[in-house]
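Every number in this text was worked out from the coordinates using simple rules, so none of it is lab data. Please read all numbers here as calculations on a predicted model, not as lab measurements. Cβ atoms are built from the backbone, for glycine too; each structure is taken alone.
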Structure I
Amino acid sequence: MRPLSPYAPIQKYLLDLKNGAKPESAAEDLFTALCKDVLGFEPTRQVGVREGFVDFMLPEPMGDPLPLELKPLFQYDQSADRVWHNDANPKQHLNQVKKYLRDHEYLILTDLRTAWLFCARDFFFDDKPFAALPFADFLARCRETRSVLDTLRRMEDTAERPELEQQFFEDLKVWFQEFGKIEWSPPDQAAESIILLINKLIFARTLEDFGLVPYRYTQDAYSRHTRDWQAKGAHRIVPKFLDQFEEFFDEYYNTEIFSARVWERLDKNPANLQRFCDKLNFVLGINTWDQTFSARGIVHYNYRRIDEEVFGKSYEMFLAASRKDEGIYYTPAGITGPMAEALVHSLAVRFVDEICDAVGSQKCDFPRAERLMARFLEIRVADTTCGSGGFLIKVLRAFWRQYQRIDAASAWVQKILKPDNGELYLAELPPNVEAALAFRRRWNFDNKRKLIAFVAEHHINTAISNPIARSVATLMFCRAIIPLCAGDVHFQKLTGSTCAFPDFGRILGAATPILFSGNRSRYQPMRTCQR
């Protein structure tokens, strides 16, 4: 048999087939070689999962290992002394896919010719992959991003979903209606309590989808408490779950969303608590893994894709409909985006241009840069009728881009401290380097989490007293901030009193305390955080 490739593992693969090796084993050897040579890691073979074994687990530095199921593409025909191929058909392996996706966010199915990519959020509704591409292209993308997980996320985030906005709006209505069948205390604040609960769950799922807390954290916590306390009844399951869930996210990501506790707003009637368990199951989507429903649960959305346009428009349409208001108050991104960019450009660019000039390596005029920064800091954009905050979020991003220009202009000092060859010969730092470091330290350019909080607190402002609107706006701002500093707000990096998000009291105005049963303020003072 003539060599068909200069790549030694392919030659070995064909030779193994000719010598009678199982097609599956020969393919596994080739795949392992490709991972080593192309991606720089060795996958783990035959890993035990809930039911059986998955062919491979791919290591992922920023998350859990990713399952990959490999199907043989070629077989050897001894009578004709030739290999023949039979492309895999993903429809024939749906049961396997379902089995692995019960516990994992993604699954890769491949025959080394084609890669089919599955995600738990969509598969249990669509029974199909969210993307398919040549396996070689998939390897190339993984090599470029240096992360299989990042490649999967990018491909999922760019997959066409024209119905996403309407689907999310319709499901939001279903979630509200289902929670509306629960008895809340006091009853006249039921709508506020329901929106608060939904926002908490979406906030948690957003952090999961960005890899900032463990995947399935919310589902697993609820399932664990249900399993542990089911014999005692819902009156034990509900407070145990809510206490852990809310305490975890309040401790690490303290926002006004978690300052009011759901347990204090529930009617404690045993039948009502059982109803709460049932509705939470349904709204989360925990029980839909083996069933088909018309509505998706909260866990079945990719919240990296639910941006402020989809989220804000859905909420404002929903709230307007629930109040029977006429019209929709949401202003489309095609208007607010250019408005925000033009506004910030007109106010800030002349300062930023001068600051960039002053902090550059050619001038190093840091006293002048400090004076300009102080003047730049006086610019604040307010929106007194901000709705869900869509316009101010775009303003925040526009300011952020201006700060990134200053960051880039002063980044020359980092190259001096960390040269490409890794060797630094300076016995002591020159004055211009010391000044540059002090400037970057003072204005938080070496810490994105601190910088975005600083930008938000100093440049945007509104005043929202309505509890529902305030809860939605807080969630919207958190979701907008996460992508800008995701690496710095992983829960394991939020040690001590480190605060993940800005002080929303400075952005949204002081919350107006409204008393409810238990005589406790609905909005507690923000804990002091070390930025």
Structure II
Amino acid sequence: MTRPRVAAWLACALPALVAWLVYRPALGGGFVGDDYSMLWTAHAAREAGDALGHALAGFLHPVTAASNQYRPLTLASFALSEAGSGADAAAWRAANVALHAANAALVALLVIVVTPAVRGAAGAAVVAGVLFACFPTSVEAVAWIAGRFDLLATFWMLVAAITFAVGSGRFDGWRAASLGATLLALASKESAVLAIVLVVALAARRAWDDGAQRGLDVAARTWRAAWPWVLLALGYFVWRQWLFGDPFRVFAGSNPGGALGDGTALRNAASLAAWWPAALPMPVLRHALAAALVAMLVLALALARERGTVATASVALLLVVAASGVLVAMQLRWPANGQGGRNLYAVVAAGAVLAALPLMASQRWLRRATLAAAIVALVAAWPLLRDGIAQRAAVQQAMGTLATSLARIAAETPPGEYVLVVIPDQLGAVPFGRGSQGGLVMPPVQATPLSPRLLVQTTYDLPAWPELLARDFVGRLMREPLASVAAQPMGPRVAPPYRMPDRYWCFDAQRAALVPLALAWDGNAQTWIPAWKRALAAAGCAW
């Protein structure tokens, strides 16, 4: 191997190593939140002898009947994880961390392939890869198993961009690989439409580098290079129209078609002001990181004014980052609890490449200023990242303790009695009980189904219980399989007195332990929630 090639490989390997090492503390503990849905559905399909059918069914159907989410490749990866690792959450998360490490290497490689033979490319690649590997808002995507949608979509997006960039001007084998990778990205998550934006931007950049001067000439050359991706995008949106009746809406309640015209996109962008402090709760470091990111954007704009390969790459990445910001604003309103950082994962990948490009500028002041901004960003990001990982690890450990405690409580419950366990929907900015209610009491997490003796609910589930009790919900759980009850929770009404749980427990987040509580309820639906709030407060559990 020649020296430059060795340097290029090392530039890709170093960010991958950093990504793996920094996320190792997040491997332990149990599944959290929606992880249980992925585990339970895959396990149930395998137990029924239909693991392959379950994995393939997602290619013709949405994630759930009520969603506009089409992500079959990632769902198939969950089925593969369940078949290979069962209920070993650490192995599931290791696959996520490995994907993140691979993405960090690909970010570095993208810097190298878009700036061929440019002095300093290897160093810029290391900076881009490490910035991406250590960006603190990515913890939700990497450490949360359910964040694999973003990891896999970004992986194939980067593969598509790299193979396109190294291809010739014609549709050769590299370009065919790029088109295939784009298709796989679109099958991973909807955010992968950014792959098509990236390919078109790279095609336009090559047109500029090849000497196109006029806008029409650039457009014509870009079309000749990127028309297969444009047609793929059209086909993808036609497919979504056929599946969902709307080609653009992903999340319930969003209106991407009118978001720019009715001000929704601006309101969504404004919601970042409340989300940002909750997502990154260390004010000084958060402000330092924000200042460094703004400085990097200004420096990238300054680079775009230069001439040459690096400048045109900067223009292309500026267009991609701007387009990605618009796409996110059209779909998402950022929650004030700090959740949702996973939705920035692909944007961070493109932004990291953009931020590192001025390190190859012809002007010394631009290179030095960029290096200083990158150092500030990394110094500020590191404690924020470690804090986010530590919070995740603590929540995961608490969930592992909870799963073990549920089995013990169910075993200690006298025959004929029923237990209701109430747990938080989230702990800080980390999902906890959401989506876990069934998976926590069923195989493969439990050796045998606990639902005939015990059920887990979140505080958000409690308002529906007076009506459920009137429909013999507890009695049905004791007699019927959980899947049957969950499919039709509103059974026929029964005459009072209703079958009530005999024992109540709640999860104390401070002690990471289950504690018994006494519920005093007079049977009036209006007093149900106040009674629960009093009981949870007396037991030391949060509402």
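I have 25.1 for Kirkwood radius over Cα pairs in Å, calculated from one of the structures I, II. Which structure is it? It would help to have the intermediate numbers written out before the result.
Working: I: 26.3; II: 25.1.
Label of the originating structure: II.
I have 17 for relative contact order in percent (Cα under 8 Å, 6 or more apart), calculated from one of the structures I, II. Which structure is it? Of the options listed, only II reproduces it. Using volume of the Cα convex hull per residue in Å³, for residues 8-127 alone as the calculated read-out, with 109 as its value, let me know the right label among I, II. Structure of origin is I.
Comparing FRET efficiency 1/(1 + (r/R0)^6) of positions 352 and 384 (r between Cβ atoms, R0 = 25 Å, to 0.05) across I, II, which is largest?
Values: I: 0.45; II: 0.95.
Sorting by FRET efficiency 1/(1 + (r/R0)^6) of positions 352 and 384 (r between Cβ atoms, R0 = 25 Å, to 0.05) in descending order puts II first.
Out of I, II, which structure matches -20000 when helix-only ellipticity at 222 nm (-39500 (n - 2.57) for each DSSP H run of 4 or more, over all residues; to 500) is calculated? Answer by label: II.
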